Structure P
Amino acid sequence: MKLSRREFLIRTAAAGVAIATGSATYGYAVESEWVEVTRRTVAIPGWPRAFDGLRVAHVTDLHHSPIVPLRYLESCFSRINAERPDLVALTGDYVTRGKPEEFIPPVAAAAGRLEAPLGVFASLGNHDVWVDGFAMQRALEHHGCTVLRNRWADVALPGGRLSVVGLGDLWTEGVSLSSAFRGVPEARASLILMHNPDTFEDWPSGHPGLILAGHTHGGQVAIPGYGPPYVPSRYGQKYARGLFQKPEAAMYVNRGLGCLLLQVRLFARPEIALLTIRSA
């Protein structure tokens, strides 16, 4: 049967609406809580051989809110504990908006149930600071997390000491490498927590190690063959997700666990990263 131009356009539009509706339903019903556990081995130049094989669990962008329920985040944390990592790193945006007393205490209490022999370390994100950064920090510390905002912690391991460095959020607090690394022994490879990956673009020599970041959600919605239409980064899709290397430092950008604005993820599943660090 030959279609008129009008009939062709109507059917094409209807098909487009059906595809868009189906994709949105899939992104809401399936991907928004379909967590992917990413396992990667990362080789870092200068990483002490005594720490070879260190296992770090990294999660970010929890965004506890009316669209990201606590029971979902608790189930993610149970999966992390079952993996028995050496250290847990959290890189910000534990909440999205609202009154500090509404979402901060429960998500901090849930994070407090994370277990790792070397500890649970956290930096803050822009949404945490917008809601109440100091309340978020106090709540996390109350539940046993070490919060690092442009400062570092010295962690004892068999065979040496590891620097865990936490940077301030780029958008709200500002990144101060001089403050964050003050006192870190020169050329010591560190584990570095920062919320926004954009700082990696001009990462200076002299601060080697593995950087863990989030903020982008992997775009939260991605189009096959194109990628995410929007990434909250001045560099567009460049640092949306995955592993990036420089001569003496590497960065892993995690897609995060929560959602922002809409409870939808499409081709950007929420993520728990389990990273094994090796000496290059």
Structure Q
Amino acid sequence: MSRAGPRDLSLAHLSLIGSAPMEFIQIAARAGFRLVDLRLSPATVTDRVYTTGEREALCRTLLPVLQDADMCVWDVEIIRINEATDSRNHLPLLDAAALLGARRVKVVCDSDDPALVADKLAELCALAAPLGLTMDLEYMVFSGVKSLAAALAILRAARQPNLKLLVDALHWMRAGDTLAGVAAVRPELGYVQLCDGALQAPIGRDLLIQEARTSRLPPGEGQFPLVPLLQAMPPGCAASVEVPLPPRQDALAHATRLLRATRAVVEQEETSP
């Protein structure tokens, strides 16, 4: 099976969050993707909650589906860090990611205490390292880690070789971060999530959350400087496409549209000076 190489593209589960993992993988494969991000732990109150046994059984069921479709799992999500987080409780998710052959596990933060976050990230990284997993910290303006600079400070405090930063185009824009800022910390970056949108941000935390979860645009259909952002990222790093399915639209058509739109942006990156 193929592995992430020069600008491989993955389909994020949020793009088709209404599809169960098996259906999601099959749709992504039919659309032409070879990598997927799987949500196997809840990010919101509406997400499926798996017991350890249910998740393990699901992963074993998914393995032949992935093989038959020539697909790989790029990222498994999600771990939320807060004051109550016991890193050992997330070991079953890490084991599931390793069972699927995933490369990475996504982490977000609900705590405003950077020292606490760094300590818990270090614990998670220590658990993930023997499994060959990299942890990616995603910052969001409505989370406890609101900017690239804040995320970078936590990464450097944690001091773990298998900890990287995830740059989501939407959160990067809404945080007011710069292209120069991304390029300056390139070695600390893991991969990029792509979507598009308007330059003008919604006002207020609730609307920012709503935009992130329901109102993203396909790459190239908004005003974000996606080509320069890709050029600022590490060469050849994978790009995950995260654009939720609009209401009453066909899932396969949406996934196919996202792949076509993202490839067009990547082609612009390759031909731009």
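If Rg and Dmax of the Cα atoms in Å, for residues 132-203 alone is calculated from each of P, Q, which structure is the one that comes out at 13.0, 39? Let's see the in-between values first.
Numbers: P: 13.0, 39; Q: 12.1, 40.
Traced to structure P.
Out of P, Q, which structure matches 17.2 when mean count of other Cβ atoms within 10 Å over residues 44-51 is calculated?
Details: P: 17.2; Q: 11.5.
Source structure for this number: P.
Work out which structure the value -13000 belongs to, where helix-only ellipticity at 222 nm (-39500 (n - 2.57) for each DSSP H run of 4 or more, over all residues; to 500) was derived from one of P, Q.
The read-out comes from structure Q.
Compare percent of Cα pairs over 24 Å apart across structures P, Q and report the one with the greatest value. Don't skip to the answer; put the middle values down first.
Numbers: P: 49; Q: 45.
Structure P comes out on top.
Starting from the value 21: which structure in P, Q was relative contact order in percent (Cα under 8 Å, 6 or more apart) calculated from?
Q
Assign the value 0.2, calculated as distance in nm of label points 7 Å out along Cα→Cβ at positions 108 and 140, to the correct structure from P, Q. Please list the in-between numbers first.
Values: P: 1.1; Q: 0.2.
Going label by label, the one that fits is Q.
Every number in this text was worked out from the coordinates using simple rules, so none of it is lab data. Because the structure is predicted, anything quoted here is derived from the model rather than measured. Cβ atoms are built from the backbone, for glycine too; each structure is taken alone.
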